[in-house]
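Asks: Read through the structures below before going on.
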Structure P
C-alpha cells in the first residue's frame, strides 16, 4: 500500500456537490483532492434547474456567463411554467399556478442580480470541473473509497484505484459528497432519518421528433395523465431530445430494468406524447426514488457531509441539488478560514448548526409541494399559502442562520423570514449600485474575505476596520456606499434595505451572510467591530 502526501481537504464524490465543494475551496486558495468512483462525469442530463440563490454563488465564482452560454441553457432560456395534459398532443388540463410557486420567468430584479438557469446537469458539472481545476483543485476518477479513519491531526483514507492498487491518502479534513447512499455517512454511523420513500420513478432519456406536437409552447415540464402512463414529460432541447419521468408502482419489488425493457419504454413515450407509432430512440434509463431524509449530524470530527449525503428530498421545486451547492459554499469559506489560521476551529461547528435546520426546513417544503402537485391545475378558490408552506422566493432568499445566537429548533421550522432587511444570519440583500458608472450589486462585493459596508457618513468605521483587521491579523475589506464612497447608491435604498442609517455599518461574511450590524454610529466602534469580527471567526 502506497502513501501519498497530505492535502488540506479530501472530497469524496465527483458529482454536482463534490465539484461545487472543490470549486469554492479552490477559489478560497485551499488545495483539495476529489475522489470519484466513476471513471468520468455522468452523461445523463439529470436535473437541470439552477435556482437564483445558487446562480448568485456561481456568479460570484465568475461562471454566470459561461453557464448561460451552455447549449442546453441557450435552448431552454425561454422555458417556464408547469403544464398538465392528457398527452403532449392531446388537450391541456391546465397550468400549475399556486401562490407559493414562482415561475422560472418571474421577474426577480428587486431581489437578485441574477435568475434561474435551466441547463443540463452533465453540462454544468463539466463547467464546474474545469473551473475548479483551473483554480487549483485536483481530481482522481476511478478511485473508490474503501475506508477512512480520523484523529486529532487529520483524516486517513484508504482508496482503491482503477488498476486495483490501494493507496493511503491523508487530509486535514474530509467532505463526504457521495450521494444518498453515502459510504462516508455509513462509515461515520450517522443516522439518516425521515419519511423514507415517497415515490418510485423511471427517468427515460429518449430522442423523438415532437416539434409539431410541442408547437410554440416552452414549458419546464408537462405532467401527463392518461390510461397508459402517468408521469412528467421534460423537453431537453424543445425538439428531439426529451426525458420522461414515469411514476412506478411503489409496492412493486421487481427489477426495474427487467420490468421496463426498451420496447415498453417506447410505448410509454408514445402514450405520453399522444402519438401512436412515434419513432422513438431510447438513449438510457435511470430508476430513482423520491424520499425525505436528513442526517442526524452534518459533522463528525474532521469529516463533513454535504448534498444528498446529508439530506434528500423530493424533486418538486428543484431544491435538493441547489441545497447541496449551498452546503458546499457555506462550508468552503469556513474550512479556508480555519486552515489559514484566521478562524478558530469552533467556526466549523457552525456548518451543522446553520445548514442542518435550513435543510430540514427545505426538505419539509419539498414534501409539501410534492403532496400538493397532484391537485394539478384544479383551482379550489383557496386564497393564501397552504398550511405550513412558504413561497419559493422566501425559500431561496429568506432563511436565517442561528449559529451566533439562540439556536432554532432542530426541525428547521423557524428558519424562514419574509423580510430579512439585513438581520444577522440572513443573506445580505441585493441592492443595485454603480461602480465607476457601471451597474453592480451589493452581492458582487462578497466572496473572498469579510466585508464591512459603510454609508455616506462612515465616521470612525474605516479606521475601526483597519484596527480590527490588524489586531486579529485577518483580511477585512471596507466598501463605502454613497456620499464620497467608491460606490454610488442611485436608488438611495441601501441603508434602509440593510436596516441601518447612513452612519451605521454592516459586517458580511465571505459567503454573503450578514454577521453583525450597527444600526448607527458607535462611540466604541473599534472595540465593537473587533469583537464582532472575533465572534464571526470563533476567535
Structure Q
C-alpha cells in the first residue's frame, strides 16, 4: 500500500473533527499546560451525537470539557468551510467574553502554517480570510441574528439563564440556523433553576422523545479520571474511619448499589460519601447528577413531595431496567379489548401481572380531551397492597370516548372501583360519572360523604368533590402514603409529575410552565383515597 503524502494526510485530518482537534489545537490541562486536544469519552460521545442529530441538548455534570469541545467543533467548521457564520450565545457580557477567550486560545494554538489569517478580531467577533466567522451574542434580543444564517449555534451554560431568556433566545435563533444537512444547534449546560425553568422542560421533553432535540446526558460516575486525585484522598479517609478497610459491595446501601450496577466504581462511591460530609445530598445531586432528574432537584423550596425519595426511586427504576409490560406480555396474560389495544404503549401502560382475585382501585382526573398542551384524561390504578399497576394518560380523547375506555378498563381490572374528581360546578368529571353510572350501568364508582355547611346533615355523592380544602386533604394523604412507603410508584411519568408538584402562596399544582401537568398526581391521590375507603358495591 502506497504511503500517504503530506497533503493527503492533511486532507484526512481536515475531514475528521477528532483528528483535527488532536493535530491542530491545544487546550489547558489540569496543570495549566497547553496540550494537544485529545477528546475524552464524553467529548467523543458528543461528536457521535452531532453526526446523527441536528439539535443537541447536553445536560451534564461539571468539568467534563463539553464547552471546550463545543468551541472546538465550531472552530473546525469555520476553518474548513468557507463563508459560513457560527454563533456563540451566552446570557451576559462577562460570561460571553470568557467563552470567546477560550475559543481564541484554541484558535491561536493552531500552528502558524495551518492557521488561516484573521481579517477581524474583537471581543465578540473572529473573522477569517476564507470568509467564515464566529460571532458572540447576548441572548434576549428577538432580532439577534435577523437577516443572517448560522451553520452552528452554541448556547453555552444555558441553564444559568433565566427561564424567559432561555425560551426567547432559542425562539429567536432557531430560525437563523442554515437549512443544509450539516448545520447544528448545541445547547450545553449544568442545571441551576430546578424544575421551574425552560431548560427543565426542554431536557425532560428530549428525555421522553417528545422533542426534536436529542438529549445527551453524562452521569457523574461515567468519567473515572476527572477527580482521580480526590478519589485517592477519599479512599484514605474511608480507610481511616473503617479500620483500614476499603468499601466493599456488601457495605453499599440501596442507592449506592444501584449506582454500582450502572457503572460507578467503589472508589467513586467512597468519594461520594466523602463529599457528603460537607455537602447536602440534594446539592451533590445538582452538581454530580446520576440521572437527568437529579440535575434539577432541590432548587425549589416549594416542592410538596420529598425529592430525595422520588429521585432514588427513579434511579432504581433506571438501574434495574424496570419497564412496563410489553403488549405481547399483556395480551398473553389477559387479552386487551379493542378500544384499549390502540392506546397500549401510547399513554396506557401496565406494570404488573393482573391477578384474578386481586382488588384494584383507580383514581380518575378528567379533562376536555382537546389535545395540544392541555390537561389529560388520567387514570392511576393501585392494587390492594398499594402498588401502582397501571396508568392511562392521554389529552386527546373527548369525554364521551373516555367513558367507554373507563368502562372497559374497569372490567379488565376485575371490575375495579373508581374515584373520579368532580368539580363543584359539574364539568367533565360529573359527565364521566353520569355516563358510567346511568348510561353504561357501571356500579363501581365510589361515593364520598359531604356535610351541608348550614344544617350539618351529611349526604353521599358520586366522586370526589374538588375544593381548595378537599384538594389539600387529598394531597396531604398522598404525601403521607408516598413518603411512608405505603404505596409504590412504578411509572416514571407519574414520578416526574410528583417531582414538579409545588405549593406556593397557598395554592398547589404543577410547576408553572408549558407541558408541566399534574393530572397523574391528582389521579394517584384519588386512587390512594379510593384504596383507603376499600369499598365495593357488588
Structure R
C-alpha cells in the first residue's frame, strides 16, 4: 500500500494514539483533529486520501460535518465512527454516502481494513480476479478439448461471459486479450460441433437442446397460470447484455429461473423470432402459413405477422386465453405503452417485442457516433445497460411489478462483432444478410462457412430447387468481390447476426416474480 494521507476527526483524539502509531508503521500519515469546524478548515488546505470521523462531538456533530465535507470534497471517502448503534444515525450516515461505518471501540486492524477496502480495493480485486482467471483459464482450455454436448457448451459459454464481465472492471488488459483469444478458440470449436450435430437435433429421439420453435410450447406455456404474465422479447439480446442490466431489475423483480436455449439457424429475426411465435420451423411456416411467411427474396416486411403466428399457435395448443401483442420500434411507442399499461393487467398474457437492441446494432453500422459508443463488447454492454436504465421498457416492467404480474424476458438471437471478411459470390437472387446467404450457385470459402446444401435437412425453405444456405463462422462476415475494400471497411467491427457463434446462438430465457 502506497503512502496514505489520513484526517482523523475525534474530540478524544489523544485516546487514539496507539491507533495512530500503528497506522504510521503501515506507511500512513495521520493528521489528528479535535472538531468538525477544524476538520472543514483542514480539508480546504490539504489533500487527504480518507477521513475518519467521530459522530458524537461538541459543536458540529459528525453528521453535520459529513454534510459539509460532501459539499467541499465530495470525492474523499469518509468513514463514520460512533459509539451509538441507533438505527437513525446509521441510516443518516448511509444516506449521506459514507464509505464505511464502524462501531466503537475499534481496533487498529479494523481501521486498516477500512483503508484497504476504500483505497486499495481496485488493486486487490484486480490481483485476485487475475489470479482466479489464470487458474480457470487452464480448466477452460482442458474443457475445450473434451467438450461434446450442448449442455457443456452452454456451461462453457456462461463461464466465459462470467469472466469477461469480471475482467472488464480491472486494468489488466493482457488478461482480457487472453480471454478474447480463448473465446475465439471456443467459437472455432463450437462451429465444428454445430456443423456435426445441428441437423440431428430435429430427430424425434435425439438429445436436443431447447430451441426457438419449441420455446413457447415447452417453457412459456407452463408459466401461464393464475397471475397475468408479461413476456418481453428483446430483439437481438446477447447473453452478456442480459447480465449487464439484470441488476437493475433486482429492485422490482426476483429471478426465479434462468435457462439458456439455442436459437435456430439462421440466427436472424425473420427465422428465429417467427419460430418462437409460430412454434414451427421455417419450412413448416412456409407450408402451413404461406399467407404469413416470406422468404428472403420476397418483397415486404418479414416480421409483420408475429401476432398472427402466435394466435395460430395458441389455437393449435388449445389455449383459450386473453392475450395482447405489442411491437415497440421507437421511443414514442414505448412511452405510449408504458402510459397505458394498466389496460394490460386483465390479460392472461401480454407479449411485448422490444426492438431497441436490434436498432442499436444496426445503427452502429450506419452512425459514427454509435460506432464510438459501442466500439467493443464491453462498451456495447455498457450502452445497453445505460439505455435500459432510462428506457420506457423499464417503466413498463415497473408497472407490471406494481400489478403483481409475472415477468418473462427472452430474445430471438444474439449478435457478434464481426472482424474479418469472407468472399462470397452469388446471383442477384442471393439474400443480402452479412452472416448467412441463401440462393443458388453460391461460391464461397469452404473453411469459413457451414453449408446446408439441402435446406430441408435443417427445416429451412428453398427459394428454388437448387438453393442452399451458408452460415458464416465465428466473427466473419460475407463480402462481395465488387467494391470489396469499401464494403469491408464499412462493415468491419459492426454487430451482425445470422451466422454460427456462441454469442448468436446461446441466449437467455428468464422467469421473474414481482417483489
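Asks: Quick check: 21.2, 68 is what I get for Rg and Dmax of the Cα atoms in Å, for residues 92-251 alone, calculated from one of P, Q, R. Which structure matches? Mind dumping the intermediate values first?
Replies: Working: P: 22.0, 64; Q: 21.2, 68; R: 22.2, 69.
That value comes from structure Q.
Asks: Can you rank P, Q, R by volume of the Cα convex hull per residue in Å³, for residues 436-483 alone and just name the one with the largest value?
Replies: Q
Asks: Which structure, out of P, Q, R, was volume of the Cα convex hull per residue in Å³ derived from, given a value of 188?
Replies: Working through the options, I get structure R.
Asks: Consider the structures P, Q, R: one of them gives 10.1 for mean count of other Cβ atoms within 10 Å over residues 28-35 as calculated from the coordinates. Say which.
Replies: Going through each structure in turn, the value belongs to Q.
Asks: Another question, if that's okay. Can you spot which of P, Q, R the value -11500 was calculated from, given it is helix-only ellipticity at 222 nm (-39500 (n - 2.57) for each DSSP H run of 4 or more, over all residues; to 500)? Intermediate values should be presented prior to the final figure.
Replies: On the way: P: -8000; Q: -11500; R: -13500.
Going through each structure in turn, the value belongs to Q.
Readers should treat all values here as calculations from the given coordinates under stated rules, not as data from a laboratory. These numbers were taken from a predicted model, which means no experiment stands behind them. Cβ atoms are built from the backbone, for glycine too; each structure is taken alone.
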